[in-house]
Structure 1
Amino acid sequence: MRILGIDPGIGRVGWGIVRTENGELRMENCGCIETSKVLSVELRLKEVYEQIVQIIREYKPDAVAIEELFFNTNVTTALTVGQARGVLLLAAAQHNLQIAAYKPQEVKIAVTGYGRATKGQVGQMVKTILKLSKVPTPDDTADALAIALTHAFSYKVHMLK
């Protein structure tokens, strides 16, 4: 199974492709979609949408795992990130992909065993689990891989039942 993990945002969208095969987990690729603050929200959303569609077409994932939004004190930021998450979900749905959403705390527990883990701890565990030479950067990319791993772990659990 090939899983596309997504850490949604408007300025940066982390993404990572994790493949599960014969009980092995490996990273196929990862990156970060970045949009310019000088562009209008509409153009930034279009850029996010177009780039994620390109990633979906290139890697042909079986599933998309995306982080759920958590309460943010900055309402404007929360709304804009919600809009970005919407276009990401739309792209996945248009390609008939399975979609799973995970809360940040669920991802931290799945990857580190601790729901209040720091970004650095999450990154280190992603590096260890995927046997990478270094922690993926920026944090959004490491988070996207952690989200994909969370789905891989939960997918295995569901397959055992």
Structure 2
Amino acid sequence: MSTFVVVNTYSHSVTYVTDNILRSLQDIVRQSGLNPSKISDQWDVLERGIKKWIETEDLEELTLEVFNPKTDALIGRWDFTIFYRYTDGSGSFYVDTEQVKDAIKKAGVWPSDAQYRIVADTKPGRPDVIGWSKTTLRSTEGFVKQSIGTSIEGAGLSAGGSYWRLN
């Protein structure tokens, strides 16, 4: 019976963390002056990949990459690093939306014509998910990474947030 409870709690943790990463990304997009329709239109594909790779513990980091569509140069970036410290299911569940909002203010608003994409950094050999393909991230040369700490916690399964700003 205890195995069922742990599996059930872990499943709930995966769903909770997946949902809140996506909501945080949507908030970042909207509050940073970008068009949120792209993330809304891709929600099912994003959710399917993130959830699958968290379930299999293959997702290492999820990145919102913002770029200039004319030059293809990086304008800004947000990372959510996944931590798999799940123990016995007795952990807490929370999302720190104020922490993310404060960091959005510090990162600033991006040009309205900027484009964005969401990229998953996964372990080698991860299962394929329909709608996702392989790619590489743009260079962060000239940028500095600012950590905002753990933003999402789901009974030991968590996501730490950070954003990149020009140096």
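What follows is calculated from the coordinates using simple rules that are stated; it is not laboratory data. All figures in this text were calculated on a predicted structure; none of them were measured in a lab. Cβ atoms are built from the backbone, for glycine too; each structure is taken alone.
Worth a mention:
- Label whose coordinates, when distance in nm of label points 7 Å out along Cα→Cβ at positions 24 and 48 is calculated, return 3.5 (choices 1, 2): 1
- Source structure (of 1, 2) for helix-only ellipticity at 222 nm (-39500 (n - 2.57) for each DSSP H run of 4 or more, over all residues; to 500), computed value -16500: 1
- Value 15.1, calculated as mean count of other Cβ atoms within 10 Å over residues 56-63, assigned to which of 1, 2: 1
- Computed 1.0 for distance in nm of label points 7 Å out along Cα→Cβ at positions 32 and 144 - originating structure among 1, 2: 1
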